[in-house]
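In the part that follows, the structures are each spelled out as structure tokens.
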Structure 1
Amino acid sequence: MVYTSDQPQQSLSTQTARNLATTTKTAPQMRGKTPRLLLKLLPWVEVSGGTYRVNRRDIRVTEEMPTNDDGEKNIEILSGHEGEPSVTQTFVDYDDEPREYPLSIAQTILKVHTRVGDLYSNVTDQVREQLRLTVEGLMERKEKDIINHDGDGDPDKAYGLLHAADPSMRISTRTGPPTPDDFDELLAKVWKQPAFFLAHPQAIAAFGRECTLRGVPPATVQLFGSPYITWRGVPVVPSNKLKVNEGKTNILLMRVGEAAQGVVGLHKTGVSGEQVPGVSVRLMGINDQGIATYLITTYFSVACLVPDALGVLENVDITTYHNYD
């Protein structure tokens, strides 16, 4: 009992009564969960055979063979002619060794004591919540690898977007911080149907400061119920998976979709034990201590169909601030 004065207590205290009340609880919250907008914005291609092959035209650099600006053999075409000239003859050659993207894998084993699931699931399904949070972590790793996977130093195995960008599609900032001029230069690289920029939140803030300095505040657009800034009508999407090292980071710009010869996500759905698309959960068994183990797996990768679909703005300084007085 709780006494708040010299007078004897005349009724049940709220603190004591609370012991008999039903507390309203939330589901377990996760601070590390992000919107994962890259995974939402990428078109996903079903890879039923486990490997995705990107067939391209052959690129041959010879003095005798006329080529287009991308190094591909010209397709000879006759146009604007009169009379009966001989029509040109041509063919389109393909790369003999096209790049193949085997699906990568992310896995973990979740352990849950059967006693926990049996005794403490009357309000919250303990096993379900453990699985939900673990899958969230798996999807966070998926987005991180799609951006940063470096093939453990082997460029032939790297599929992360930062490592997949062609050298000709990489530019550096002009002065350090990301300026409207830098974004325009990147748009000049990825000028065919650009879909979105991808940048660290601090890089977006740095870009906003540069826009404020120049008096050109960027417009905003609603995506998935939230406002995001745009530049030249192209959304600037945040992701904390882009690394920041010593105040420097990178910004990506991409075209997406198979039809646009852009960047596509690769996955396999319909696997055994699938709980959400592309993620399977399999019960591995229960040991002699009563602990159940679950194998959680997802298969994925990402492919850039042609080099000009992906551009990178490098050496982006996020530490510059201005006095606007």
Structure 2
Amino acid sequence: MRFDAKEYLESKLSDIRKVLRPEESDKVLAACSGGVDSTVSAVLVARALGRPIRAVYIDDGLRRKGEPERVLSVLNELGLSAFIYDAKKDVLEALKGKIDAEEKRKAFRDAFYTVLGRIIREIGAEYLVQGTIAADIVETVGGIKTQHNVLEELGIADKYGFKLIEPIKDLYKPQVRILARELGLPAEICDRKPFPGPGLAIRIVGEVTWEKLELLRRVTEMVEEETSDIESFQSFAVLLDMKATGIRDGKRVYGYIVALRIVSSEDAMRAKFVEVPHGRLRRISTRIVSEVPEVSRVLYDITDKPPATIEFE
């Protein structure tokens, strides 16, 4: 069935106005990552109220290089009253010692929303706007993996002290992108590749440490630069929880293993690995091991979803 973005937009604006009045705009806080889902959600609510709303970017230490500053600039350009909140200590402490992927996702969720609850109390807000979409709910409720932003369906929405507004929870990613264009959002938002809520924490297999995060940030920047012209749904690096022997300057080294993951997909429910030419893979591998001496080996993941998931954790 064809998605009518104009009709959906009019209906959704009407729905939001039934829940919130314009004079309540100062009681609203949007959690924004800079991705299309959270940005569309925040802009929808602001558009419905006819007034700017506050938007917070949680700097949890799990983002890509320079991302907090870039996102803040974009959100303010869209007319939101955006600010950054430093939660690195809270989140990294919550992840400390966690090895299992589900434990990490749940620890991140609890720390993330505890921080948001604190911010909401500090600024006197009552409502939290977030960009939960249908795929998040399907995977969480189905027990595949916990998406950090699914609260209501698990019966824990009241735990953190705010009321949830999730305007696009019935949409899948392709529909969200169409709606973003209907809202007039810039291409850098509409076409932005998905980046997971728990960020680099779920692209580090095993325990998350600041050393590993800094290393993966460097590798991620290289992979995104080297694959920017490859048509894909997502393209990223994963730091594995093992090391391998290598040779550098004629001497033995024992370095990290990095896996590359490049997939095509429509809605994240199914995905196929992209058959990248060997010459390109060789170039990426050579650059990583040359510029990041802590890495001794680079692998390429050729598994579809299913049986794998897109993210490793």
Structure 3
Amino acid sequence: MSTDKSSATLSVIIPVYNVKNYLETAVDSILNQTVTPSEVVIVDDGSTDGSGDMLEQLYGHIPFVRIVHTENRGLGEARNEGNRHATGDYIYYFDSDDVAVPTLVESFYRHLAEHPALDIYCFSAASFWDVVPEDPEAAKLLPQYDRQLDQPYESGVSAFNILSERSAFYPNAWLYVFRRALIVDNNLWFMPIIHEDEEFTPRLFFVAQQVVSSTEVLFRRRVRMGSIMQTNRSERNVVGYIESIRSLEALKSQAQDSTVIKNLSTRILNNIIAIYRILKEDGVVLSDESSRRFNDLLERNSTPQVKLAGRSLFAFRVYNFAQRRAKQLFGS
């Protein structure tokens, strides 16, 4: 490990909840970076599988590691708690069942040296199966997170637009290093919902100035059954998407640029499609209140694509594929 870096400090925040089998691999991938982060804040979010005790035994003696124990409040609140304890100039939210590539911190500092006013550093990621599915076709369905571009952007809005146009804007917080002041000064905290990244990351981009994207793969996402994103979905997932859509609608209502409006509309559409998938594929039945809220947002976002998805997800996928192919062949 090395401590060669600029005077700017980096805090890595790691929320932990019942991931004892993956915890050591994940945390060690942060501690064994080629450049050591200034501080690691680990938030045990009320784990019941012994993860909290394991943290104290393995890492409680390390001076730059701070371990915080809280009652279970969810991923977003655990990240917020970590931020309240963090002291770094920059924040990286890392997930406790994934793996950081050894050069992640080094890459961040290299780009920071080139762009001292950096607000957001965006990088690429790959996925791997925790246990490879028996179905060979299913085994191929691993999400990839390719930024496609190595370049700086004059503003967060510009970065949002350019990356969105290339389908290379991802909301996942573990794909970014953020300037901490961006969060604190603008009072931008995670909402206490599932899918909190869907609305958190766009809000940060809309208050950011300098952003840099990189095609370097610096994060490896573990895809496993039983994680937040792979469990059977419920009404809570729908509520999370509804709240995210409301936040995106607020950004859209303030936008004046047509490209921004178009890209925010696409993100809203993606969240609506996610809700339809939960309702149709998981058979989730909504409460009267959630059903009313969903119908209200459908009225506010009544586009041909939304109506098509409501009738048939398969037809929507065919339409969407045809649109993408036409764009590839003939341009925008």
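The value 11.3 for Kirkwood radius over Cα pairs in Å, for residues 178-217 alone was derived from one model only; which of 1, 2, 3 is it? Could you put the intermediate results ahead of the total?
Working: 1: 10.8; 2: 12.3; 3: 11.3.
Traced to structure 3.
I have -14500 for helix-only ellipticity at 222 nm (-39500 (n - 2.57) for each DSSP H run of 4 or more, over all residues; to 500), calculated from one of the structures 1, 2, 3. Which structure is it?
Working: 1: -6000; 2: -12500; 3: -14500.
Derived from 3, not from the others.
For Cα extents along the principal axes in Å, the calculated result is 69, 42, 37, so let me know which of 1, 2, 3 that is.
On the way: 1: 114, 64, 39; 2: 69, 42, 37; 3: 57, 44, 41.
Attributed to the structure labelled 2.
None of the figures in this text is laboratory data; all of them are computed from the coordinates on show. Predicted model, so just to flag it, every value in this text is computed and none were measured.
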